[in-house]
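What follows draws every value from the coordinates through simple rules; no lab data is involved. Because the structure is predicted, anything quoted here is derived from the model rather than measured. Cβ atoms are built from the backbone, for glycine too; each structure is taken alone.
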Structure 1
Amino acid sequence: MKQKKKTGYCPENVKSSQKEKCRAGKYMPYIILWILFFIMVFLQMGMKPDTNTWMPLTIISGGISIVILVKNKMPSKKYIILSIIFMILATVAYLGVLSNLFLLLIYGIVVGVPTLLSSLAVFSVMEKHGGYSMISKKNQYSFWNSIMIAVMVGAILSVINTFLGVLSGSEIAFEFSIMKLLVCLSPAIFEEMACRAIFMAYSVYFAGNDKMNGFGTFTMYFMMCMPHTLAHGYPLSSTIILCVLFGIPFTILQRKRDIASAMMSHGLVDAVRFTLIGL
């Protein structure tokens, strides 16, 4: 059984004169997330239409990952190895679209490093505080159930995604290639770890032993959905629609099932789109 480290803001023996500060302290980590989010929004507003904001998001993700790792320390060896594997896969994914080794190195820094930092932070909180899992272990069939759920959700979202693509003017032209499947590793790993799971880990960590308050819970779910969608640089109306259609299902999978199911589902959605419509 996991031994939860005491990170709650209000210990039982706190003095009555400090209770107000203690209550306020519970909200501060989530307020910081909102400030960071509105910085992203401000940057997005100052850019040309259809310009993405992946860089600010990865900086935010990397920053809060470092905070968690400094405070909560590194995960166990097996999760350090898994984090390195994720970093390599997220970087190698761009071999599907890049032939220039220099650009691949740049993407290795921009995508690989945040993937590594966020994975380490997510696993560190998972091991020491619980609250979510990489692969559900509720029973002996949990892994296969996760695959089945991921495929079902991914299939439904793939149909929706393809329909939206056609609606926006894209033509269906089936073209299968290993390189296209390779590219899917980036959204499946980088986006699910560095752009979604890290906000869950941050929220779980700062809730500590206390039950996450309503404001914290809302903030966690919002941050797991909206920043990732906003980073694509779509118009506001499209961002909200895509957040509801895709961000919420992937978030629910991570929070209520496991991270692996969200990764598989996300990867499947992009694999179908890239094969039917193109990169």
Structure 2
Amino acid sequence: MDDVVELYERANDLAKAGKNDEAIAEYRAGIAILEKSTASDRSSRLTYFASKLATLLFKLERFDEARPYYKMMGQEMPTPPIQTLGLMDAIKVAKQAGLFGELGDEELEKILTDLGVAPEEVEDDEEFGLINIVQSYYHTDDDSDAHLLSPRAVKDGFISHDWRFGQETDDVVAELCQLVGKPIWRQLEYADEPRTDCVATTTYLHVQSDTGEKAKVEVNGLEDIVAFMNQSLEKRGDNRRFASCDTKGDWYAYFLIGPAAYKKVFSGKNPALSCDDVPGINRDNW
């Protein structure tokens, strides 16, 4: 096992020196030796090597290579970081997918100015992307209700709410159905029911469909209601789904979108928008 220790230490030194490919080769050589070993500490040493390889490969964004080493450790690989397109390129992609169709240069400049961002500097700001202007673009002009869905939002299938959505709307089901285009579900009431495993209650949303079917949805947050709506759309043969944007904040944003537009806006190494999830369904089967 002395050869393995030597490989491990040499690999560590190479990694510290920034000689990543050489370090990876040494770690892999160590794993190859250990996989043939019958020593009692074989498993723990394999974990050490796999941990180093997984971390280094992930850092180098070689995610496909890193994944099996995470599995070797009995772990799921972390979600790779996503760098979205710069704002102007993201707008072009979104428009190709049928979103932000009314956004012109003059309005964009006003939005950026209102947000305190210099229009001439926005392309150099890697932290500022399309997600930062969605609420400004899709806001309602009706000052009496800041969370009334605007015509733009209805047209593009957009909705956003604070994580405490109940403080902003009395009927989020109606809002979601407005985007769907028909009242497939109607909100009846929220009700707390006692739990059997502890002294606490669970909140349920009771709804009724346009065919008279009744259902109740356990609600811990807005994502649960959106997941229920996505499952309903799937059962009805509607190919659209509510895709959750990564807002990097304590608010939710969704686009009701079809598969082709989803791939254009949310997919790829540098998407126009980063997607947290498509709640309630398996994205791979959509």
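Ranked by FRET efficiency 1/(1 + (r/R0)^6) of positions 43 and 187 (r between Cβ atoms, R0 = 35 Å, to 0.05), structures 1, 2 are topped by 1, which has the highest value. When helix-only ellipticity at 222 nm (-39500 (n - 2.57) for each DSSP H run of 4 or more, over all residues; to 500) is computed for each of 1, 2, which one produces -12500? Answer for the origin of the read-out: 2. Looking across 1, 2, the calculation of relative contact order in percent (Cα under 8 Å, 6 or more apart) that yields 14 traces back to 2.
Please state which of the structures 1, 2 yields 3.2 when distance in nm of label points 7 Å out along Cα→Cβ at positions 123 and 155 is computed from it. Checking each candidate, the match is 1. When distance in nm of label points 7 Å out along Cα→Cβ at positions 83 and 99 is computed for each of 1, 2, the one that comes out at 3.6 is 1. With distance in nm of label points 7 Å out along Cα→Cβ at positions 75 and 251 computed over the structures 1, 2, the top value is the one for 2, the highest of the group.
A value of 67, 48, 37 was derived for Cα extents along the principal axes in Å; which structure in 1, 2 was it taken from?
Computed on structure 1.
Could you tell me which structure in 1, 2 was used to calculate distance in nm of label points 7 Å out along Cα→Cβ at positions 115 and 267 as 1.1? Clearly, the read-out refers to 1.
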